[in-house]
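Nothing in this text is a laboratory measurement; each read-out follows from the coordinates by a stated rule. Just so you know, these numbers come straight off a predicted model, no measurement behind them. Cβ atoms are built from the backbone, for glycine too; each structure is taken alone.
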Structure 1
Amino acid sequence: MNTHDISQEDWHEIYVAHAEGERTDLIPFPPEDIQVITNGHSGKKTAKGAIDIWTRMQNDIAKVRQIAPEWNVLDYGCGWGRMTRLIRYNFPNGQVCGVDTHPKLIESANGLLPDMQHKVVESMGPIPFGDGMFDLVFANSVFSHLSEPSAEYTLKEIGRKLKPGGIAVISVLTERQMESFYTRQNTTNWITRILGPRKDADKTLAEKGFVWGDTGRWDNYGIAITSQDWLHKLFDEAGLDLSPNFHSQSGGQVLRLGVKR
């Protein structure tokens, strides 16, 4: 199918149809047991979530630079290719690539999407693509989990892979989200187990601008809460100018955008 012949809305309907198993011809989805590994969701729910995330990213990116179909794009933390499947519509003349630390998810992505590049990356390891290759790198629900050393390394690595003027978009959890975790009845015990008592988490965030608790799920993986000042420092050290006016919400996380100097 030539995606130029249909609207983005029609493409999204095709994408959801594949998620629900009504179609398997263009962008087949993996079995449910693969889909749920990343966020516990599958089918229409995970498809609608991806559409919402990409719509918000598109809106933010367009305020900085016009999206072009020849862009090379990297999804850092691509999982089984939920987002790479979706955005192939927008970049038919470029390359859409993905990396993830989970070999089983990358195996699924490559098996079902053989015309795209999905590669395994180690935790705090180099991105296996050329420096200065990408116009856009995004990492959804990645930096909200990384330890401080991992976040610092990973954003610098992303910065190296961007072209000058290229765009990085990451999602983070802020003090507002942390407050919600501690005050909602169904998440209070969960976040306390990870970050400790709220007074301790508040103190650490105020002093360091960053608080993290290990969930033990993967290496350097847990729940990370960041301050505005800490993010400015993170982006600056990665050679990225953090755009000040991007606070759009996506799935309970805040999207932040930086431009490669």
Structure 2
Amino acid sequence: MARICFLALLVGVCTSGRAAIIQFSDFSSTEGLQLNGEAVAVSATEGRVLRLTPSDPSLKRGSVFWENAVDVTVFNSFFTFSITTPKIGPKDTDGEQGADGFAFVVQSGVDGPASLGSVGDGLGYKGVQPSAAVEFDFWQNVTDAPNHDPSSNHLGILVNGVVDHGAGSPWTAHVASPFDDAGLWYAWVDYDGTTLQVRVNQTGEYPAQPNLSRPLDLSSILGQPTAYVGFAAATGSGLAEQRLVSWTYVPEPASMTMLLILMVAMRHVRHRPRPA
């Protein structure tokens, strides 16, 4: 099995029933993925990427999901992304331009891998349920859409397609460096069966502490131990090109061989040259 998984990972995925390891060091191939809305594979400075939204015009949305439901009782997901914006158009309450953001999504909705939420503050995720998501948001919605966003650049952990964080903005974390700086970002989303954690930085080194964590019982939220995993993004009146550069998803418990393969894959991605 380990030998089969190693060979399979070279082309993108190791599958054993619902315990699928999904691994894309780039998106030269999108086999096994369902692309919705504006999502499309394109050539960029980072290589062959998945562009979730184009930078023009506004009010666009896109999503991508692995075509089969996978085990989500315990998992680790690692991905890299890059966001560029022309910095034109309206400004949010912090005076920032460019919008809106994207989310890593775990969902068991009736539309399955075809799921796609609303534009703008919806991040292509709003309305998708049952679900949980980690948002990477770079537009502060507090007046035009009362989502109680804590800042113009933040993380959030969302449930059941609801993007309003609520009074006091619980389950959010401000990130100082802007996501839409055109640089390469590294993100880790880990779930141990009781708590969902997210880490993000531009160094590629796994942080000791998460930026944000939230206790969640995903099986109860989803109504089952499996779900569709992927990403959703949207723009509103602001513009942004949101690119997924690489992605690895590992359900646990995984064998030591599988984990070693994942570490090699992550190291390969981490040492790719950054765009000029």
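Annotations
- Looking at mean count of other Cβ atoms within 10 Å over residues 83-90 for structures 1, 2, the greatest value goes to 1.
- Entry that produces -3000 once helix-only ellipticity at 222 nm (-39500 (n - 2.57) for each DSSP H run of 4 or more, over all residues; to 500) is calculated, selected from 1, 2: 2
- Identity of the structure behind 17.0 (criterion: mean count of other Cβ atoms within 10 Å over residues 187-194, calculated), options 1, 2: 2
- Which of 1, 2 yields 30 [relative contact order in percent (Cα under 8 Å, 6 or more apart), calculated]: 2
- Here FRET efficiency 1/(1 + (r/R0)^6) of positions 27 and 235 (r between Cβ atoms, R0 = 25 Å, to 0.05) was derived from just one of the structures 1, 2, and that gives 0.80; the source is 2.
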